[in-house]
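Chemist: Listed next: structures, encoded as structure tokens.
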Structure I
Amino acid sequence: MRVSPVSLGELAAHLGCELEGDPAFRVAGVAALEDAGPDELSFVRSERYREALARSRAGALIAPPDFADPGRPVLRARDPGRVFARAVALLREPERPAPGIHPTAIVDPTAEVDPTASVGPRAVVGARARVGARSVLEPGVVLYPDVEIGRGCVLHAGVVVRERVRLGDRVLVQPAAVIGADGFGFVIDEQGRAERVPQVGGVVIEDDVEIGAHTSIARGTLGETRIRRGAKIDDLCLVAHNCDVGEDVILAGQCGLAGSATLGSRVILMGQVGVADHARVGEGVFAGAGTGISGRVPPGARIMGSPYHDLRLFRRIHASLRRLPELFRRVRALERRARLEGETGEEP
């Protein structure tokens, strides 16, 4: 990545932060507290970072308004982590390949590649495919026929996009993801064997979506699988055929959505959440790691477990599990006492 040095005054203005210290101080990079040098920017979230800060060589800091006297230039922010992420984006610009088509790439004569786009070594662009302005296909990317890639997209090495898939603008796809593979659709024939159902639909990925490494998004059986604007999908996730993933949804690693599942906007599924076929998850739902979801989940619910419970109830149940051995011992003791009292005829 290229590093673009900037003064703290410019950085404060861009980030909308109050600056305490020298506005002319030049920030040459960003780093964690333990790694930052005297010309680099770091951040703290709370007082529990005080000891680490005392050992840090960071030249400047992003800190909460109530973080007392850090002893170096500081940008004040109510959410230092979020503001630091924006500072990283400003200071460390990803290097983009030069526009053009690499000599080893294979581009069908009927394909359309914008002159400002970049097609990397051994990439393949199929018949009638289109690649939009400033989009990047890194080495080994394969676009099947009739694929549409919007503007400003980046597809990293080894990504495969099957036929009739459409990507919007500014879509980021990490290495080895597969978009538009056949869904897992079979019927049982007269001999009890699995017979494939043709998967002839497509996939639509809307603007500003990010898709993680080794994630698979299956094409629709007849219609389309759709990932709506701003959704973020982590590595090793599966989105099956005919799913509809809402705007600004977040899927953490190893989530799996079975066929025709629907997620409303701003749903957050933590790691290894499984969603059953035809399930309907309302907008704003939060599901903790390992949750199993079936049926309908009302908007705004916070759930965990399999089968799932309200998150607060799940935590109480989980906490009580540690007490079960002691409870069992007490029950057995009471049973023995009852038997003895029954044998002797004494009253409890």
Structure II
Amino acid sequence: MTGVPAGQAPTLEMVAARAGVSRATVSRVVNGSPKVSPDVVEVVQQAIAALNYVPNRAARSLASRRTQAIALVVPESTSRVFNDPFFAALVQGVGLALANTEYTLSMLIESETGSEKTRRYLLGGNVDGALVASHHTGDHSYANVSLSLPVVFGGRPLDPTESVNYTVDVDNLHGAELAAQHLVDRGRSRIATIAGPQDMPPGVDRLRGFTSVLERAGLSADLVEFGDFSPASGATAMRRLLERDASLDAVFAANDQMAIGAYSAIAEAGLTVPGDIAVVGFDDDRYAATAMPPLTTVHQPSIEMGTEMARTLVRLIEGDDVPPTTLLPTKLVVRQSS
């Protein structure tokens, strides 16, 4: 028995009556006011549990000036978001971090909303803060939003003029260095790379890491082609690399999807992996694990990245001090492709 008439939702007044306190006291407890003594808080919480009372979110928002909502903004196409395992892992991590909080998550895919519409939504009092993933150079919309709303970016901005205060990133530079050094240590001497988009930090940092290792080893780093992180772009880039130099014996692709695309182009040319060409990717997602042969790759902690982004944002919203930059480690996972 809950003491609630059949068919009627429990109300604030019912909780107050059961707890033997005023409606205002129940409201203070629900909204986390420090002005209520611990023993009264316990009595009210017991009444809330007994009645299965669920606080009205709209009323709480008016009282606390908070929405208890967070937006995850992805400035990418819908097809990219739902085909790339990185975004699924990121959302999983965000969800894990928010599971034990009162915050709900809304996902905004920019190709569906447009950047200006998204910006208006974020600044219109609909959310308490935002997470921005896959940020591209030249889009200042979300950097400007961060001047008025707590925002955490997945990845640092490339443009130093952007006013981005809080970022969570993986160590793309070091990860690429691990990949390139692995190929050098395997005795490969004509090493190419399929680099990612150069308007995104991962694309830039992974190319820098690759180039620095080859230069230190005294090897040429001239075999560079670019893709957009899709399998098709990886295949096209690999074909161009083979046309430029049929003697190449290794390739580092800036993500696993482009590495799998490279597999197909290598097979088309009548060559084998790793016999003729060793291949290393970056991500360690389902593409790497199911490839034939299994793909050597750099593991990036995508789930942990989402978790850390969400935790950082919640702490910002709550007024805590947080570090401006968090860098998560990467590691090499060696499989049969190299």
Structure III
Amino acid sequence: MDIKDLQRENIKTLKPYSTARDEYKGQASVFLDANENSFGSPLPANYNRYPDPLQLDLKDAISKIKGVPIENTFLGNGSDEAIDLLFRAFCNPGKDNVIVLPPTYGMYEVSANINDVELRKVDLLPNFQLDLEKIAETIDSNTKMIFICSPNNPTGNSIDRSDIETILANFKGLVIIDEAYINFARQKTFIQELTEYANLVVLQTFSKAWGLAALRLGMAFSSVPVIDILNKVKPPYNINQATQDLALAALANIKQVNDWIKVTVSERDRLSKALANLKIAQKVYPSDANFILAKVDDASAIYNLLVDKGIIVRDRSKVSLCEGCLRITVGTPTENDELISILEKL
């Protein structure tokens, strides 16, 4: 498969914006090229200069942790930017289509609609795994991408690895595996398979395990041709300097993150057991994420009751295959105790 053949014709010939910092090589001490404020900024940090458009220092630090070369790494303003850029680079509006697998993360559909790309839905099986036969029937010559969220949101389960490998080996388009919750999972990441599949794109994020949701920093790992295309179409300075600096500081504190992951997994198991013992609980689904999907009696009423108590969960009752379900993020031990205490009285 030649990835370059998958991209839109206008992207093949697109000349990307060239930043002032792209046009020179070597060291410099006086910068009079980018119309910045030469006197500095009113902040303690030196933010008067435009950031590195390719975030090389941050990518180098990520590479040391993830084991993925810089040239296979793209950083976006949240994973949502990477999702949107994939649509813009590879899907012709009004012609191409993509496949999503409900129930799943909602931004795939939003991005498809924004970019005027047909969205084809193949529901997961009742056990929340892939319907490989139906997926195969849904693919046609204009199907450019398949989105697989694993661990899946909102169901919490990991998708069977062999099923994903079947799609990767047989589908002649991009397979995007969204691993936003992979740090909490028993299943290993697919970034180890990047050298095996040129059409594989793995999305990860700093919003979940790393606790940096406010920074809006997402990662996409893929073959060099895919990364080159994403870098070609992205805005020139898509990751601001403050985000790069704070992310670098967080990467130096990986022990704290690992400790939080251990506590979250332990609390997930404790909370799952406590929810399963409630009178209102019909089913608590196994989770590989930092949240739990629970089917309860009258989900809407329980959601509103919790709101009145100052506790916000997510009512997923109107989502395909999640009728009557609440999605509950694993909180701190104190927060989980408060939730359980309220629900035990119902």
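Chemist: For mean projected area of the Cα convex hull in nm², find whichever of I, II, III sits highest and give me its label.
Modeler: Checked I, II, III; max of mean projected area of the Cα convex hull in nm² sits with I.
Chemist: Can I ask one more? For which of I, II, III does helix-only ellipticity at 222 nm (-39500 (n - 2.57) for each DSSP H run of 4 or more, over all residues; to 500), calculated from the coordinates, equal -10500?
Modeler: Structure of origin is III.
Chemist: Have a look at I, II, III and say which one yields 4.5 for distance in nm of label points 7 Å out along Cα→Cβ at positions 10 and 330, as calculated.
Modeler: III
Each value in this text was obtained by applying a stated rule to the coordinates, not by laboratory testing. A quick note: this is a predicted structure, and the numbers were derived from the prediction, not measured. Cβ atoms are built from the backbone, for glycine too; each structure is taken alone.
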